[in-house]
Structure 1
Amino acid sequence: MAYILSIETATTNCSVSLSKNGETLHLKEDYGNGFSHAEKLHIYIDEVLEAAGLKTKDLQAIAISKGPGSYTGLRIGVSAAKGLCFALNIPLISVSTLKALACQVNRDNGYVIPVLDARRMEVYSAVYSTVYNELSPVEAKVLDEFSYAEFLDKDEVFFIGSGVEKMKGLINHKNAHFIENKLPSAESMSALAFDKYQKSNTEDVAYFEPYYLKDFVAIKPKSKL
């Protein structure tokens, strides 16, 4: 029996789930438009454990959404996950943010393309089959009207994530389906994390870093005259 706590902070959704053998037992998340991770993450961790009647000592592993995504959000989530792993002496499991997002799409045929909003006309994306095998690796992609044409011309494509709004005005194809108002969630990490746990596919807690994909760029505030 494996209780795994999953943490998702790659986007504005501060999300925590508790699972048992890959099945989500409890989920707590803030599906808002603002970043609330620093204020709510540890509260949510306490709440899902309390709902299950468990303590942190009952956990077998911590799973973290590894990115790509928000630099600050990922740092907060990874720091919390590492702290728990060190304190409890349990393994750290990393889950691809985009693969977990793709797992929210349940279709029999076609392709699933999770897209996270990045800078300007860019998205972070990857391409998966409907059984979630990776067909095209994670990349930062500049969008235009021909984006993903090689997949759209073959079969139906299901786009999901915060980048969907950016894409709807660009891509006009009969095979394009846009799943709106969806963000990465710790709920869809449960099965992926348990699969890795069973295979002892874990991270080095001391050296693990999030997958930022692009370097952090600090914006210099405008000087006040």
Structure 2
Amino acid sequence: MKAPHIIVTAGPTVEPIDPVRFLSNHSSGRQGYALAAALLARGARVTLVSGPVNIEPPAGADLIKVQTALEMRGAVMAALPADGFIAVAAVADWRPATRHASKIKTDKKGFASLQLVENPDILKDVSGLAEGRPRLAVGFAAETAPDTDTLEALARAKLDRKGCDLIIANDVSGDAMGGAENAVLIVSRGETQALARAPKDVIAAQLADSLMALLNTHSQR
């Protein structure tokens, strides 16, 4: 059987204000890279579209390095077609409307405000493709939730907004975005599965098993 092609995004995006300053999200890239490695170990062909991180890519992945959300979207679309798309990256929601070619001096009056424009919604764009949509589109939701019920509700709302097949949600109130461990909920339109807190490579292995099984099920339909 032909190896499934899976696109994984990982790490943050960086949106320059000027040559010194930028907007970004916290993300070490560890969970995305671990998931890419786990999928490779299970026989998938993986395209890893990564924002700037300090991690060695897994051997065998087709690594595409990007900086901005626009670059990440372009790389994802260029990597299609694919059997699966897994949006792990912490994409910046906004970017500066103007990218200044030289450093803005802090004594400039206009620097007190920064005009922003919305970045593309890569997961929603891929999930909504009329042609060439991956059989499985998966998003991650990093939330600050007081309890599991709230986390699940936030994930289900995101599932509806994005039009994807699964949302993998985790509470980042602690150190999940930079730490070595994670705990997640796998939320579909039918059910929710909880993966207990464990090292990120263990979480990645469990997720990879579930995602590969789903891809195999879809391919048999």
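Just so it is clear, none of the values below were taken in a lab; they were calculated from the coordinates. What you are looking at is a predicted structure, and each value in this text was computed from that prediction instead of being measured. Cβ atoms are built from the backbone, for glycine too; each structure is taken alone.
Here are the numbers for this structure:
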quantity	calculated
Which of 1, 2 yields 0.50 [FRET efficiency 1/(1 + (r/R0)^6) of positions 93 and 149 (r between Cβ atoms, R0 = 25 Å, to 0.05), calculated]	2
For 2.7 (distance in nm of label points 7 Å out along Cα→Cβ at positions 77 and 141, calculated) the corresponding structure among 1, 2	2
Top of 1, 2 by FRET efficiency 1/(1 + (r/R0)^6) of positions 101 and 205 (r between Cβ atoms, R0 = 30 Å, to 0.05), largest first	1
semi-axes √(5λ) of the Cα gyration tensor in Å, for residues 13-52 alone from the coordinates reads 20, 11, 6; which among 1, 2	1
